[in-house]
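Structures incoming, each one as structure tokens.
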Structure P
Amino acid sequence: MFKIIANNPQTLIIGTHALFSNDVRYNNLGYVITDEQHRFGVNQRKKLKEKGFNPDVLYMTATPIPRTLAISLFGDMDISIIKERPKNRVKVDTKLFRSSEMDLIYLLIDEQLKNNHQVYVVTPLILESETLDLSNAQKVYRELSDKFSDYYVGMLHSKISQEDKEHVMDLFKKNEINILVSTTVIEVGVDVANATLMVVLNSDRFGLSQLHQLRGRIGRSNIKSYCLLVYNDSSESKGRLEILEKTDDGFKLSEEDLKIRGPGDFFGLRQSGELKFNKASIVEDAHILEIARDDALEILSNKDSYRNNEYRLLFNYLKGVLRKANLD
């Protein structure tokens, strides 16, 4: 396969992380499309891009990570937004519940099962932890198997072999498993139209973008679907989670993540963290950044600007910065 990729200039290659491994050589890499780009690190995206000579790059995601959003505000990326839902799909209703309200959650699960619909239950851990008081897949699987003994409960997590994962998902797609207890391995690439309810336990342990991705596993038909976010009674994250009740717009959620996490390094490796301005806010003052971007593009597009004494100090400074930069 590696020889075919290296020797054939007209090859379309579809793959996983293996595409940027050291052994892979491309004949003339001209275009790189990264789907679910938030699941790749800065160095990983950089490594694939460097397999060619300045190839065109397209990043795709339902939840733009704060770092990417911040870079886009500075004009380094063009953005295309698809806001329309696929035909015959309805909005997913998202509601918050305290962990003390699990009896009500069970009633809602039972209601969906009686309508012959299926349910996801997502946990942050696979096994019980000695240090973290969080829900884990194995314990929840046992509890739900006892609670809903008339139905079939399945379990999915990263420790299960690929063959068993495929078997479990096949049974779930056929509606032979009614409740699927899982970790975040179902975050992408899972499409079961009959699944109409998702319960995320300890939802305060997940980021907004990740919860948005998980929520995308339901509402994949014209059947009304619901996402229930269960949080700890004493959690201080309720205000953050309420954002998910109000919007299903990935860019708005990304902006909130940007406020909370920070954009990280524009020319570095961190994908979150504080970016300090003396006065400005990267989210609230985005319109000023857009004006500055337009002004910068106008200066750069004018060849006379390079010889204009007014901009000489600025150009010299930028040259020095870019020489030291670790560009993505």
Structure Q
Amino acid sequence: MGTLLAGRAFEFLLSGLHRGLLLPDGNAFIYAIPFPMGAMLMKLIFDFRITLIFSFVISLLVGIWFDDPLYFIYVFIGSLIAAFSVIRCRKRSDIIKGGIYVSAVNIVTAGAILLIGGIFIAPATPFVFLYAALSGVIVAAMVSILLPFIEYTFGITTDVSFVELLDLDQPLMRNLMIVAPGTYHHSVIVGSLAETAAEAVGVNSLLAKVAAYYHDIGKIKMPKYFIENQMHSISKHKSLTPHMSSMVLISHVKEGVEPARQHKLPGLVIDIMQQHHGTGLITYFYQSAVELATDGMPLEEDYRYQGPKPQTRASAIVMMADALEAASRTLIGNPTPARISSLVEK
């Protein structure tokens, strides 16, 4: 509906421009109406299959609207190119490239339509090509303007925003790198593992990678209590009871969620941060508590993460990648392929 309303608005503006410039009579201006922007936005927000259906339906409605089957083809091809051009969109400049592709293909399609209609040699022909080229420029401009507005208004996070979160100049990432370098290195490795696994099973790999990068930012508050930041020093946990140690470890999840919300990280990323340990038991400190217990068994609940368990495949992948990277440190002495493979299977 939004695409059709925008099309109607641009039809009014472009027809007025066409008449105001005293250009040759006709409807050449319709080739500049940026219908493909709907397909480009759909692809950036949803997946290609939904975009394909959307493109066909919009093109069909537009063909009926203008009572021109050839214009249906023009809009459909332009929409497909718009969608394909951002299928691997990783930065906002890719939207501009997509607009250039739309312009180029629209010029070719418009030329073919003129040839089929037997009106290739006509006074309005140059303006048809001009409007076809202009359409891609308008598409890129409108998508660049509307995308941030849609993301903010509806709380949608696109791949473009995920890529921006991987920038090491992001305040949270920079702080993690300085205060807890061991955790930062761990997070980068987990991100690489999660990204590869997500690609293998058809999950959004950028979401998995970004969530892995930020999943342990709660360790910034007490970095020395986590083994990857201890750098050959005596463990801080030596002076704590098992219960207190478990509370420190459990708290890093909550301590990470608060700054993540303050810095307006996407809800999907925050959900994975909360779920990356599930309701797992901190076995080492629980067993230590059992061995030290003198008046009854300690409660397992005091040594479990608060969860919830992973609710999505991306969350489960980050959990497994996190556990695997941590466990792999036990292989430092002899990390052979066979041992690594055995660890992964276990």
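See the values below:
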quantity: helix-only ellipticity at 222 nm (-39500 (n - 2.57) for each DSSP H run of 4 or more, over all residues; to 500) derived as -11000 - corresponding label from P, Q; calculated: P
quantity: With percent of Cα pairs over 40 Å apart derived as 35, matching label from P, Q; calculated: Q
quantity: Test item: mean count of other Cβ atoms within 10 Å over residues 98-105 calculated as 13.2, pick one of P, Q; calculated: P
quantity: Ranking P, Q by relative contact order in percent (Cα under 8 Å, 6 or more apart), the structure that comes out highest; calculated: P
quantity: Structures P, Q, by FRET efficiency 1/(1 + (r/R0)^6) of positions 34 and 106 (r between Cβ atoms, R0 = 30 Å, to 0.05): label with the highest value; calculated: Q
quantity: With Kirkwood radius over Cα pairs in Å, for residues 26-185 alone derived as 19.5, matching label from P, Q; calculated: P
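Only the coordinates and a few stated rules stand behind these numbers; no lab work does. Computed from a predicted model, the values in this text were never measured in an experiment. Cβ atoms are built from the backbone, for glycine too; each structure is taken alone.
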